1. From P, Q, which structure was helix-only ellipticity at 222 nm (-39500 (n - 2.57) for each DSSP H run of 4 or more, over all residues; to 500) = -7000 calculated on?
2. By the measure FRET efficiency 1/(1 + (r/R0)^6) of positions 74 and 386 (r between Cβ atoms, R0 = 30 Å, to 0.05), tell me the structure among P, Q with the highest figure.
3. Going by percent of Cα pairs over 40 Å apart, which of structures P, Q comes out largest?
4. Comparing distance in nm of label points 7 Å out along Cα→Cβ at positions 42 and 266 across P, Q, which is largest?
5. Where is relative contact order in percent (Cα under 8 Å, 6 or more apart) largest, in which of P, Q?
Structure P
Amino acid sequence: MSVYTTAKNSDYRLTKTATLELFDFGQPLESQVCVFVDPSKTFQTIIGIGGAITDAAAETFSKLPECKQQELLRAYYDAEQGIGYTMARTSIHSCDFSSQSYTYVQENDATLDSFTIAHDLTYRIPLIKKAMQMVGGQFTLLASPWSPPAWMKTNASMLKGGTLLPEYQQSWANYFVKFIHAYEKEGVPIWGLTVQNEPMASQTWESCLFTGEEESEFIKNYLGPTLYQNGFHDKKLIAWDHNRDLIYQRACAVLNDVDAAKYMWGIGFHWYETWTGSGMLFENVKKVKEAFPETNVIFTEGCIENFDFNRIHDWDLGEIYGHSMVNDFNSGATAWLDWNVLLDETGGPNHVGNFCFAPIIADTQRGELHYTNSYYYLGHFSKFVKPNAKRIISSSNRDSLQTTAFINPDGSTVVIVLNTREIEIDYHLWIDGKAAAVKSLPHSITTLVINTNDI
C-alpha cells in the first residue's frame, strides 16, 4: 500500500510518505480510530476530474514563456508528472472570465448565418487542443452558456440577468447546435452541455434567468428536440448548473416533467451558497440522487473568490477543496470540475472585476507560476481516481477524519482521508478483517493506493 501526503507546515506536496502492509486485525476496539473500507459495495461511476479552460486561462497561458506553458500542461494533464486531469469545462462565447463580452453572431441575426467561433481560435481552442494532446483519448469537455446574445433578451444586455425572449427560443437552441458543429469541426468534441450557467443569479457579468418551469419548457420544447433532430442525442444535457441550496427544487421542476426529463442526463451544481462546514449543504445533492437515482449529479464549478495575491499560500484554500470533494463524491457526484485552471497575478483577466483564485496563478510580468495548495488537494483525487472508477464505501468512526474511496478499472483501491484539525491522528485503515496503521498529520490530506495483491 502506497501513501501520498500533502500537509501544512511540512514539505509534503503529493509526496509518497510511506509504504504499508495490511495485517490481520479482526474486530476493532471502540477506542481505536479507524477508517473502514468496503470495495464490495459500489456506487456511481466517475467520469473525470478537471478544471475550466476559459478565455482568461487561455489568454494568461499565451503570455507565459514556452517553458512555463509546457510546465503548466504537464502539471495538470500529465498523469505521471502532474495530477492527471481528464476533464474540462468551457463557456459558449463570453463569460465574466473573458476580457470582454462577445458572441458568435452579428446583431439581430436570428438565422445565425453569421455564426463563427473565430474569436476562440486565437487562445482558447489552441489551449484546449494542447490539453487534449496531453491526455490522449479520454478527454471530456463540458460547455456552458452564461447568456444569450443581448438582442435575444428582455433587458437587451448580456449582463445583469434578464430572460430569453420567447421569439428567440428556437434561435437560441440552434445556437447550441452551431457551437457543437463549429468546435467539432476544429477537432474539439463536446461531451456535454449545461442549459444555463447559474440561472437564478442576476450578475454584473453575463447572466440570464430561468425559473424551474422556464428551464423545463425550454428543454422539452426547444433545446432537447433540436439536439436530437441534429444528431446530437449523445450529448449529455445538464440542468441547473447553480448552487446546492436550490438544487432539489430545480431537479424536481425539470425531472418531474417527463417530456423534459427524457432529454436529461444530469443536474449540475456549484458551491457558492455558503462557505462554512456542514453549511455547504451536501445533503441537498444526496437528496437529488436519492429521489432520482437514474439521474447523474455533477459538480460543475467552484473557486475561492475575492482574489488577494498575498493569500496564495493560505492553507485553507486547499482544505475547502478537500472538504467539498470528499462530501460531493460521497453525495453521488460523478465528476468534479474546478473553475479556471489558470489566472494571472490580478486574479483575472475579468471584464467586470470579479477576480478569483485558481489552483495555479501566473505572474505574467515575471513569467512565473505559483501553485496554491488547492492544486495539491485536487491532485489527491485527480491523480489517483481514474475515469470509470467506482465509488465504494469508506467510513470513519471519528468526525475528525473525513474520507471517501474508489475502486479503479485496474482493481486498485484508492482511499482519501482528510484531516482539517490541528492535531495528528493515528488510525487504522481497515479492509475485510485486515488493517494498516496510518498517521494523519495536522491539516493534511492523504491518498492511500491499495493494489489488488496488497489485500
Structure Q
Amino acid sequence: MLEDYRRYPMGIQNFEQLRTLDCVYVDKTELIYQLTHTGLFYFFNRPRRFGKSLLVSTLEAYFQGKKELFRGLAMERLEQEWETYPVLHIDFSLTKYTELQDLTGQLNLFLHRWEEIYGKNETEKSAAERFQGIILRAYRQTGKQVVVLIDEYDAPLLDSNSDSTLQQQLRNEMRKFFSPLKGLGQYLRFLFLTGISKFSQLSIFSELNNLQNISMRDDFSALCGITEQELLTQLKTDIERMAAANGETYEEACAHLKHQYDGYHFSGDCADIYNPFSLFNAFNSKQYKNYWFSTGTPTFLIDILREADFDVRSLDGIEAIDEQFDAPTERITSPVTVLYQSGYMTIKSYDPEFRIYTLAYPNSEVRYGFTESLLPAYVHLPGEKHTFYIVSFIRDLRKGDIESCLERTRSFFASIPHDLENKTEKHYQTIFYLLFRLMGQYVETEVKSAVGRADAVVKLQDAVYVFEFKFDGTPDEALAR
C-alpha cells in the first residue's frame, strides 16, 4: 500500500462511510457544534453538489452519539456529554417526482421504517397522524427529544416546476405531512432543513414561524463548501500533488485552483468558498476540468432567461438587494433569483450603507460552462462548431492573419439562421459576447456592453485587437463609436 495514498469522498455523502473509509474530510464540526448549541429550528439552502447531504449525515451521526466517528475532529474536543437522541432523517432526493404517488410513496417508506423501530398505532391513518405518533412514541420510549433532519426538501417542487397543478398537489401533501411539527415543539431537540431553493415557508411550513433561515448568515456561511483557509491548511498536501502532476509551482497551482473553483460567497462578509465537488474531483484526477457544471444541464435556466428577454451580458455584474435574489422561488419576477440559488451567480461584494449586493459568475468553471450552454440557444448550431470557430479564430489572431479572422467571422455570421425571430442588434451583440467569453478560456478578453467604448477586446502577448460590431450599419459607423 502506498504511504501517501489519499482517498477522496467521490460520490460519498454519508459521514459514517466517509470516516470508516478514511476519506479526506474538511473539518466542519466546530461550526456544527455551534449550530446545535445556539438554536433549535433551521433552514439552510445551498446549490447542488455543495455538501448539504454530508452535512445532514454528520448531524445525524452526532445526534446518534457516534463519538468514535469524530475522533481527531474539533467535535471530539468540544462535546463532553455525547447524548443519544432518536433521529428521523428524511431525504427527498431519493426519487424523481412526476406524479403525486411518488411523494406519498416516499413518505410511506419513511414512516414504515420508523414504525418498525418505535411501533405503530392502527388508529393513525394519514401520513401526518403517523408522523405525529412516531415522534410521540420515540420521545416516550427513549426519554429524549426527537431530532428531525429533512434533506433536499424542495426536490419534489423542483421536479414539478413545469407542471403547476402537480406542484400544488405536492405542496399541499407536504404541508399536511409537516403540519404536526409546530404543535410538537416541546418534543423536538433539533430541526434542520436543507434545499437548493427558498420556496416560501408559507407554502409548506406555514406553522413553523420560528424557523431560522441561516443561508445568508456570516457565522454559518462556511457550513458547506471549502474556505480558502481550509484549502491552504487541511488540503495543502493535495495542492502540492496537483502542482507536481501539472508541472506547476505550489503558488501556480493555488492560483489555478482559485481561478477555476473559488469565488462563492453566500453572505455580505463571507470568506472565499471553493466548490467542494469540483475541488475533490480535480485532486482525484489531477486535472483542472469543469466538473460541477458537467453534472447538470441548466435547460430550465436558459428557458427562463429567454422568456424574460434577460440580457445575459449583465451576468458579469448585477446590483440587487437581498430580497431580489434570496426570494421565494415560486414568486419569480427575475431570473436572478434562480441563478443565485442554483449557484450560477454568487455574491461578489456588499455595500452595507445601501444594502446593495453585487452578483456575478463565481469562477471560470461556471462562466465557461454556462456560456457554452447559452450559445446554442442563440445561434442554433451544434456545440462542436462553436468550439472549432473559437479555436480557429484564436489561432489566426496569434499568427496575425487578420484577413482569415474576418473571413471566419463573416462565415460564422452567415451560418446563423435568417429566420430567427429576434434579429436585433442586441441579439447579435449577445452572440458575439458569448463567443468572446468562451475565448476567455484561451486568451485574455474584455467584453464591453453596448454602451461601452468597444464591443470586445482580445489581448495577446504581442498584440491587442479591438472589435466593434454594427447591425445593418457600415464599417465607418462602427469605427465612429
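1. P
2. When FRET efficiency 1/(1 + (r/R0)^6) of positions 74 and 386 (r between Cβ atoms, R0 = 30 Å, to 0.05) is calculated for P, Q, structure P comes out on top.
3. When percent of Cα pairs over 40 Å apart is calculated for P, Q, structure Q comes out on top.
4. Max of distance in nm of label points 7 Å out along Cα→Cβ at positions 42 and 266: P.
5. Numbers: P: 23; Q: 12.
Biggest value here belongs to P.
Every number here is computed from the coordinates shown, using simple stated rules; none is lab data. Here the structure is a predicted model, which is why all the values come from computation and not from measurement. Cβ atoms are built from the backbone, for glycine too; each structure is taken alone.
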